[in-house]
Structure I
Amino acid sequence: MKAKDIAAVIERFAPLDTQEKWDNAGLCIGSPEQEVHGVLVGFDCTPELVSEAIERGLDMIVTHHPLIFGGISKIDPDTFTGRAITLAVRHGIAVYAAHTNADKARGGVTELMAARLGLKDVEPLVESCLAQVGWLEQPLSGERFVALVKERFGLRALRCSDPKGITVRKVGLCGGSGSEFIADALAAGADAYVTGDISYHRFFCDPGFMVLDIGHYESEVEIVDALFSLLKENLHNFALCTSHKKEHNPIHYY
């Protein structure tokens, strides 16, 4: 099987032409014509993930976040990204990412978030479909909504604006870094907005509205299992693996 055949399965689910203009989804290392005998699916293409693919004899990696993101002026094997690139090229491993196209896809990151919260009547919050909005089955106080989010996403803690005195019925959400859509959520009548990477000043909210930062990794990591299931359903009798090693969030909490 060729790398382009693996890519075709993913791109039927998340077409490349739906990615954001600033993104770098798709095949970033390797040729579409490269023969592939096994695929390792992960979240970030770290040097550790590439090393695992080498150890397990797998010659293609599929991740959510692109390994090459933005300009690279040099490839230094002593740096984090440079080491991953060097290992992949040296060992003939193709590297593919499904990023903002997978965020927007049916059954992708944003829809997975909405399903985890049990939202109903979900619809796009913005034209790009990166963010969505939907309704809880029943209204919850701000405090109870915080507890629900922590439970559904398996969080020990989250950052949020003051939940006191807020009733949450309508919820906006966006995987990864979604601060730019806070105003859209407010304009759409959402009572709460869930995303990651919210900066300090964004926590000053209008009355009756709250924001919750559950973390970039925590909001998106479910896509790994979704991509693995997609490939498994479409590629029969083919070596597919998820990492034996626990996916590592680069942000540590103490």
Structure II
Amino acid sequence: MSDERKTVIITGASRGIGHSAARLFLERGWRIITCSREDAPPECGRDTNWTLHLPTNLADAVSIEDFINNVNATLGNDAIHGLVNNAGMSPKTPYKERLGCLNGDLDAWHEVFELNFFAPLRLSRGFAKALHRGKGAVVNVTSIAGHMIHPFAGSAYSISKTALSGLTREMANEFAALGVRVNSVAPGEIETDMVQPEYDMLIPRIPLGHMGSPMDVAKTIFFLCSEDSNFVTGTEIWVTGGQHIV
């Protein structure tokens, strides 16, 4: 890393993969700007490198625009070196039934796509100039469910992640003109709040024999934002313990 203090924006940072990523970037000396539906944990405010946290509804275009404007105003002419589009949602019925193409509420489909697909696009556009200044990197968090039928992830979630993988490819091509790299990380079964006891049935499908941790994904995200991946763009890295190969 250069002597310049680098800045990263991380969405969905109040818990799970997003929070682990925020902790990791802080540990490695980056300045972080975050958003989530909730406030950041109080202890995080004591870190001077945690520059800004804004509660934001990323499924709402007006809320996203406010977040972009507030962050750009805070940054001024400073650069952004990383944008991590991590926030996502996967709605389920009260009985934890998988919502498919036949039984899913179409209004819920719209909300899923607003958060899982359109929010990364809006944010990447909104911070393109600052990313260009920093010759930065965008990392989209996709999912193993975007590439194969998953027994618990609903169709809207899975298809939105498929679309996000495609968006990563197209953005990598177009953002290259700005000197900005765009990649994605596809987690498998990761021990977060989204994981329920019934997910244990999936462990035999994982060659490494256990679920991953949020930090496993966070470390891959950091790699894709760091100078160690300077010639990597348009790539999706699987963080699945080998589940995607069986």
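Supply the structure label, taken from I, II, corresponding to distance in nm of label points 7 Å out along Cα→Cβ at positions 10 and 146 with the calculated value 3.8. If you can, show how the numbers build up before the last one.
Details: I: 3.8; II: 1.9.
So the calculation was done on I.
Hey, FRET efficiency 1/(1 + (r/R0)^6) of positions 130 and 218 (r between Cβ atoms, R0 = 25 Å, to 0.05) derived from one of I, II reads 0.65; which structure? Please list the in-between numbers first.
Details: I: 0.90; II: 0.65.
It must be structure II, since only it matches.
Assign the value -8500, calculated as helix-only ellipticity at 222 nm (-39500 (n - 2.57) for each DSSP H run of 4 or more, over all residues; to 500), to the correct structure from I, II.
On the way: I: -8500; II: -10500.
This value belongs to structure I.
For which of I, II does semi-axes √(5λ) of the Cα gyration tensor in Å, calculated from the coordinates, equal 35, 18, 16?
Working: I: 35, 18, 16; II: 28, 20, 18.
Label of the source structure: I.
We did not get these values from a lab; they are worked out from the coordinates using the rules stated. Please read these numbers as outputs of a predicted model, since none were measured by experiment. Cβ atoms are built from the backbone, for glycine too; each structure is taken alone.
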